[in-house]
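Structures for review follow.
Since every read-out is calculated from the coordinates, none of them should be taken as a lab result. Here the structure is a predicted model, which is why all the values come from computation and not from measurement.
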Structure I
Amino acid sequence: MADRDAFIYLRPQLRTTWKTYALLILGLAGAVWFFYGAFIYQFFHGHQVTGQGTQGAMWGTIVANIVQLIGVSHVGIAISATVRILKLKRYQQLARVAELVTLVSLTAAVTNIAADVGRPDRFIYNVAMHGNFTGPFVWSCTVITNYLVGSLVYLYLAMRRDIYLCSRVLPRRRWLYRLLALGYTDTHEERENHERVVWWCAVIILPIMVSVHSVYGWVFGLNAGRPAWFNPFQAPYFVLGAVVTGFSGVIVVAATITRVYRWHEIFPDRMFKGLGIFLGFITLLYLYFLFSEVLTGVYAAPEAEREVFNDLLFGRFAPIAWGATVGGMMIPFWILFIQGANPKICSTRVVVIGAAPIFFAMWCWRYLITVPSFFHPHLPYRLVEYWPTLFDWSLVAGSYFFTLFFYVALVKIVPILEIPEAFMPEHPVRPPRIPMQRRKTLGVLKRVTAYATVLAGVGLIAYGISTRHDHFAPSPAIWIAGIICLWTIPLQVCMIPGFASAARRLRRATPGTLGLLRPPRNVVPKRVAAGVTWQERAA
């Protein structure tokens, strides 16, 4: 494939219109004005500006937004990992789009957590230095850090080859892409090594993804002090809700990108129809979970539980609950079902019409899971009813403006599509020649570094857990440092050449990389006129 064929996959990096700059300015201005402006005002005046308080709701729209954004981040990695593990060629190009959605939404969720706690500096210090091993916030911080670092490592290794190819065809940003590629040269062995490491990262990160939303489900489900929260099925309920939220969000983002950059051949209607069928199935499954929960809460639950569910169905929250369920889930489900059952209907627009209401309906149910319980406390103190204020909505709106700015900026910088393996630069770069003595040194260094990293990471995790009862030991910070240490192993495997790999670098390099033909195996290369072998000439 020639260089010009790669331009199809690099349209965001090659074409910048006034609409792109308008989106960047709008996203940045909205994030600064709404999010950081409201956050700074809250920082100096306290949480009272959000309407929250000890005699009312201590959690509100920000917590609902955190759960929503983390749910969106789950499916990005889930789609990418599933595509790589099962080798689903039809959805291969969707993987990178979903990976960037994960990075952006998870970063926005962390900023929402900072806004919710009010003083993130105190929160980080107290959780890292004096956190309780059995406390929900300690494990929330642990799993989010693990998921964020793992996602960054997985995303970087997955796009490292594409970053290198960008340095070959985009001369204006060549310095940036060479810096980001960190010595990658796209040899056959490097591609195999990266594919193997990324595959194992995908296998590892899938259970981590499930654990993140399970922990958030347990934050609610293990709290017996609030009616309608204590539930043994909160963890799978939250994981299923995350899948529904994430799939609907990824569909909307992918359809928007397809329309903007005219990638209809790369993202055909048939692919969106398959996504719509799966979204309809998991939406129906979520409705079943929702029906079971509501039936149990209304029919045979304790008095406090019945009051919460009666408030949801017939009280002050009934318009939100019925609107989100009927208009945001049931009707979109039938839209997706009709298209999936009818082979004559295959439209991306129909899938988006079904996915967008589901995304907003899931946000409403995140709010309904969080807030109504505070209106029916077990203790007989004076209740101050909570309703979202202007500052609440400003923080929520600012977080989505931030996601808009961050995603558009990433699309302009990094390749959002995987350039096919058939692509080869017309003017390849010869891989560097590594002397034999240095090859041996690098091979020993790679093994020693990998083993030392494993021992250090496992040791830090074990030491942090063993000192969890010591009030003077920063146990959470220690085991989080061990987790981060273990996530550097894939980077070491891909970036430090070993002895065997370095010795075969020139022999196994592809012809397109060296510009030469490889000699047949088990055949001694002939001497050339200069008296040197083929390998010496290639070097």
Structure II
Amino acid sequence: MECGLAHRGAPGPGGNVSLRTENKPTSTLDVRGTTSHAREMNKFFFVKLVLMALVNAFGLFVLYSSWQVGHWGMLAAMVVLLVVVNWAYFSKRMIAAKFLVPGLVFLCAYQLFTMAYTGYVAFTNYGTGHIGTKEAAIEANLAQNEHRVEGSPAYPLTVVSSDDDELGFAILDDGAVLVGTADSPFEPAPEATASDGSITAVPGYQVLTFDEILQQQEEITTLRVAFADAEQGSIRTQTGSTGFLYQPSLSYDEATGALTDTTTGVVYRDNGEGMFAADDGSTLRVGWRVAVGFDNFTRMFTDARLSGPFLQVLVWTFAFGFLSVATTFFLGLFFAIVFNHPGVRGRKVIRSLLILPYAFPGFLSGLVWAGLLNRKFGFINQVLLGGAEVPWLTDAWLARLSVIGVNLWLGFPYMFLITTGALQAISSDMYEAAKLDGARVWRMFRSITLPLLMISVAPLLIASFAFNFNNFNLIYFVTEGGPNFPGSPIAVGATDILISMVYAVAIESGSTQYGLASAMSILIFIMVGLISWLGFRQTRKLEEVL
């Protein structure tokens, strides 16, 4: 609504100019209902249609792959996901869902599923020798425990590759060509050609050359192709040109569920722990995955070989996290207080230089510092210390000091930034009042600066502790966890923290122990969560006091 003031003729009574307001029509705003344009036929609809077609095609591929391998959980999850996604993006009413669904999908895939699967694995014996099912373990043990049949003929053999790049063997058996792969037993190939006792062509397969055989030598020497009659055995080769008959030295009895060594008569039975074991305690190499309850959690404290290194790593992890936060915070605070004083010249330039270590990637800085601290060729020993051979990375205590020092270099710029901002938020009137009361510098810092500062930065210090508690990159790239503890069954050392120990248990110990590593991960989660909860609780108390 607009109001217009208009002069109308001569002045009115009393000599005043009469004013009149005029109402002018205004344009009205056409407010539409908040609805989705999910099915409006415009160019954006067709773009969305193409993108959704790609999403659905990928989903159908996952469904087909899950069905082929019998992974019914993945199949069900993908069906639900496809229904939800299509419903959200083709519905006129689901406005918020269009924005929430992508984030929720990634949240479920990378957070919830990961946490749930880690929790599941922690209660199993999943690891080397316990990967698959019991049926797969039986097949693997039968395949791995074979012996060459004495007196059996040598078969002229040719290594072939199927159209799916699957390796196989073609052999001459009484003048007939037989061809097969690891998954398909030998079958006649009447259209194959042979010359001078050597197979030259097999329909549906490519004959490998000598150079190609050399490139895949390891796969070829471990390949076994069975005859159609399983009792006849299988063919294996060590040369790529001659095959020999092998038969399993184990036999499986479905009635008793036991494997028997046909050469010695030793019987291996299910011991209830995912292994086939004999009466004397010996076991076969391949087992299967079973639930073990809380064994992985108790093993960390009860296994004499594991509990010692674990407790040392646990103590060092807490010490490393605390010292990292304390040293970086106080150094950053010191620089923040110094360069927050208006009398310091060139403050902007100096502040910019101080944050440079924070600008470089942490893993790259770790590698550079590892080179600088090298005992024989490092810059620190050779140049700064005149050729001394200080074992910065090979002595336990010096290595710990080194990672604390490197982390101080990497972390103090962050603390410098946050404390600078917090200091500038503190009113100068409080300092003026304290000076009038005769307070000295240390008194003002202890009673004004630090308490007010902690209200702002305490949550960030808690987050920094949680980060350093799991600072895998620094440990791995600077010391690789070394020097290792002597006699430890796993490759852990003096500078390992819990997360790097988890990596060593799961990957670098010669055998994978995913169950134990998952149990350690859950323990880390509980510790960090408990410490964070206590820290935030104390922060709230501090706010209430002040």
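Overview of values
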item	result
Rg and Dmax of the Cα atoms in Å from the coordinates reads 26.4, 98; which among I, II	I
Which of I, II leads on relative contact order in percent (Cα under 8 Å, 6 or more apart), largest value	I
Given -22500 for helix-only ellipticity at 222 nm (-39500 (n - 2.57) for each DSSP H run of 4 or more, over all residues; to 500), calculated: source structure among I, II	I
Parent structure of the calculated result 1.88, given that Cα Rg over 2.2 N^0.38 Å, for residues 226-417 alone is the read-out and I, II the choices	II
